[in-house]
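Down below are the structures I want you to see.
Throughout, read-outs are computed from the coordinates displayed, never taken from laboratory work. If you're wondering where the values come from, they're calculated on a predicted model, not measured in any experiment. Cβ atoms are built from the backbone, for glycine too; each structure is taken alone.
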Structure 1
Amino acid sequence: MHEDRRAIMLVDDHPIFLDAIGAAMSRKFPDFEVRLLSNIAEARNVLHCGVIPALAVIDVHLPDGDGVELVGEMHGHYGIPVIAFSGQADRFTIDACLKSGASAFVEKTCDTSAFYRAVDAVLSGGRYMSGQTATESSDHFGSGIKLTRRQKDVLEFVLQAQANKAIAGKLGVAEGTVKNHVSDLLTIFDAASRSELALKARQQRYSLHE
């Protein structure tokens, strides 16, 4: 078994969608080889051949089995970060994916920028939820967000409406470092501004002390 950190596995049973999103991902992430697979059997065959990709993007509804089960297998047995996606974004489906170990859940109806943000976040070791999906799953996902100690420190000051310069002074770091942390937090919480970041952190009941 060997890790292929330059590969992304995309599993979906709709050929047109699979080809389209595969081509888009190849253009957006040219450093990665995007492997297109149409069912669970093909995905498992790749894994059994010893190839462990950097990321797996899995359709929840597949013709030869339970996509949620595949999410759990990828994450639990192989340690692969997983993005689950589906046209069905009800609370039950979302929670099932997250409990199985998915780092992100995106709806098939989301725009490409949201999908790319999810990929960027998960490849960077983070988590991602988009729009209504985050609202549907706030109880589970909010408590599941994992931040570094420094990200927690910065978020705490953002929740207090502190400016970057003030945060930098209190933490004893460069202002640019704070800006980078805030940018990461915006991605993690899928927020477009600091005020939206604070709102989403509170809505998702994120605990700074967990």
Structure 2
Amino acid sequence: MSAEIDTELPGRRIDRVEDLRYLDFAKQGGLIAVVAQHVRTGEVLMLGYANEEALAATIETGELWFWSRQRQRLWKKGETSGNTLSVRAIHADCDADAVVALVEPAGRTCHTGSWSCFEAPPTLPALGRILAARAANPTEGSYTAKLLGDPNLRHKKLGEEAVELVMACTANDTDRAAEEAADLIYHALVACQAIGVDTDRVLRALAARLPR
């Protein structure tokens, strides 16, 4: 099964209902695990299970459907809360018994009100949330809050970090280049946050530059 899916589906991408025949539903009693991952940030949002009918509904509607093992019925994520997950792509794993759905969330994914059921965001989304929180509720003594409140300071620091990165790269100083690049990314995101451009918007622009 896994060899067949590698041969027939480039990138193991599931685009059509007919592609579901390559998945091994039998291994887990008619169900496969579905990992919902944010299409831009890479954050894992939730884990659910789907049968063939649920995945067919996902492909046909463009929104993520699951099979409820407790209620024994199909259910669409967000059908009551409105926090749906719009599917941008589905990829099978190497054994064809699990899939990852790259999604665009309409709101907070977890029923507890959290963005993710796992609360383990990758580095840039985690940083972005901290910057947004500092912008909304400045903390006394916070360097980030100080930058957000002082345009001259944050623009000066942004320029300084860019120059320092250039100098490190010119000197082929790999350790320093990594540190300066991190500083530059941080200060660039702070400068963007200060004018209302959040990290998610930056990641969206970055994602648009990826080859299609």
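When Cα Rg over 2.2 N^0.38 Å is computed across structures 1, 2, the figure 1.27 traces back to 2.
One of 1, 2 was used to compute FRET efficiency 1/(1 + (r/R0)^6) of positions 78 and 150 (r between Cβ atoms, R0 = 35 Å, to 0.05), and the result was 0.30. Which label is that? Of the structures listed, the value fits 2. For the set 1, 2, ranking by distance in nm of label points 7 Å out along Cα→Cβ at positions 14 and 190 places 2 highest. Hey, semi-axes √(5λ) of the Cα gyration tensor in Å, for residues 102-165 alone derived from one of 1, 2 reads 24, 14, 12; which structure? Of the options listed, only 1 reproduces it. Here distance in nm of label points 7 Å out along Cα→Cβ at positions 182 and 198 has been calculated and equals 1.2, so which of 1, 2 was it run on? The read-out comes from structure 1.
Identify the structure, out of 1, 2, from whose coordinates helix-only ellipticity at 222 nm (-39500 (n - 2.57) for each DSSP H run of 4 or more, over all residues; to 500) was calculated to give -13000. Of the options listed, only 2 reproduces it. Taking distance in nm of label points 7 Å out along Cα→Cβ at positions 118 and 174 as the measure, the highest value among 1, 2 is held by 1.
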